[in-house]
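Next up: some structures, all given as structure tokens.
Bear in mind that the values in this text are calculations on the coordinates, not laboratory data. Only a predicted model underlies this, so the values are computations on that prediction, with no experimental measurement involved. Cβ atoms are built from the backbone, for glycine too; each structure is taken alone.
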Structure 1
Amino acid sequence: MVESFPKPWTGVKARPHTGRFITLVPTNAESDAGELFAISHGSDACERLWQFLHNGPFCDVAAMRDWIIQWQSAPDVVCFTVRAINSGRALGMISILRITPAHGVAELGCIWYAPAAQRSSVNTEAVYLLLCYLFNELQYRRVEWKCDSRNEPSKAAALRLGFQFEGLFRQHMAIKGVNRDTAWFSILDGEWPRLRANFEHWLHGEGRVSLRELNGVRP
């Protein structure tokens, strides 16, 4: 039996999303580039942020601004600056990309955070807010996560956040002069209600059971 859907999906809008700890604000290349450059350059830890991304690190603020402008110009990308609720300071970036309204599918990617914001609730809430937007508001069917197969932290994060590993696309890309095998992950709409409850338990609950445990990820 062929499944039918009642109406076409709408496109993703560039608008803020506010949580308990962070807010996601559509990136403004002119006003954000300087702050984003400052938190992502100038140390070995910052340089490592760019190892598996398509671009960066950048030689100066102008180069980063030009990259943001180019990235945002893609018709299937909406880019956000992640900011702390309490201070308003920039913490990193996250994007919705490969947006395909015809099929109700999108991807979360181009994700990076300043070293000080890593191993905190920042990425968990950023992903939660965008999954809520895509699944609850837009009623999308599928959200993807892809990363370089060598990027062990990204693969671990995908599983912790509830994405299911789907396979390895060998020599999928050539990034910075190196063959990239791409690991593919996804969450489907039917899986989201359980995962959403786990996110909310971890973000807002009294207990501190790990999200990995809640999502049944084996050590």
Structure 2
Amino acid sequence: MTNLPFIHQLLKHPMSGPEIERRSFELIDQEAPDRRGFSSDQWEVVRRMIHTTGDMNLAESVRFSLDAIESGIAALRRGAAIYTDSNMIRSGLSLARLRNVNGDYSVERIACHVADADIAREASDKGLPRSLFAIRKAQAQLDGGIAVFGNAPVALLELNRMIVEDGIRPALVIAMPVGFVHVIESKEEVASLGVPFIGIEGRRGGSPLAVATLHALCTLAMRK
């Protein structure tokens, strides 16, 4: 092998982690100079999502309700409860970012019940996904809270039912479950219910995108 490993280029021209992130955002902006029709605040969210995936085409599938950004920022500033459909999202959310918006945020303000023993038993007894019973357990936190979905379309469907039948009104729904069964239906339904939401059309989604969305809202909340 005659060529030096590429890491030597970085060591010769060092860039810190924050510098690499800034440069990444610059490159994303250069590839989408028109911001695909998004407002500046919406683009902050979309750009963070693109940065997470490396997929410029993702922008074509991101959808916002008109009040999503404003409602999400207001909820973060008042320290609204956060419900996540997976412990991966719960672990991925930065408490430091959340506390920069509201110092009262703690691990206890971010709920995920999908791995609770009582939820596992009930799901096994009834032959239904754990995510269904997990979100039911969090019902009291969902009214006025932020509901974050990156995995479980069944949980999003149950939230949709709560909105229609129980009068639950989340401050923001991040609707990004991923997969092939009930995924598209869950997203289309929540978009029709008049609640603030940020979603991804189609089958795409996942925990990293859901986390990136909430982190981008934290950035906006600190800036405004």
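Quick notes on this one:
- Winner on distance in nm of label points 7 Å out along Cα→Cβ at positions 22 and 174 once structures 1, 2 are ranked, highest first: 1
- Computed 0.85 for FRET efficiency 1/(1 + (r/R0)^6) of positions 70 and 118 (r between Cβ atoms, R0 = 35 Å, to 0.05) - originating structure among 1, 2: 1
- Computing relative contact order in percent (Cα under 8 Å, 6 or more apart) across structures 1, 2 gives 24 for structure 2.
- Once distance in nm of label points 7 Å out along Cα→Cβ at positions 38 and 102 is evaluated on every structure in 1, 2, the highest one turns out to be 1.
- Given 10.5 for mean count of other Cβ atoms within 10 Å over residues 30-37, calculated: source structure among 1, 2: 2
- Looking across 1, 2, the calculation of distance in nm of label points 7 Å out along Cα→Cβ at positions 46 and 62 that yields 1.9 traces back to 1.
- Test item: distance in nm of label points 7 Å out along Cα→Cβ at positions 110 and 126 calculated as 2.7, pick one of 1, 2: 2
- Computed -8500 for helix-only ellipticity at 222 nm (-39500 (n - 2.57) for each DSSP H run of 4 or more, over all residues; to 500) - originating structure among 1, 2: 1
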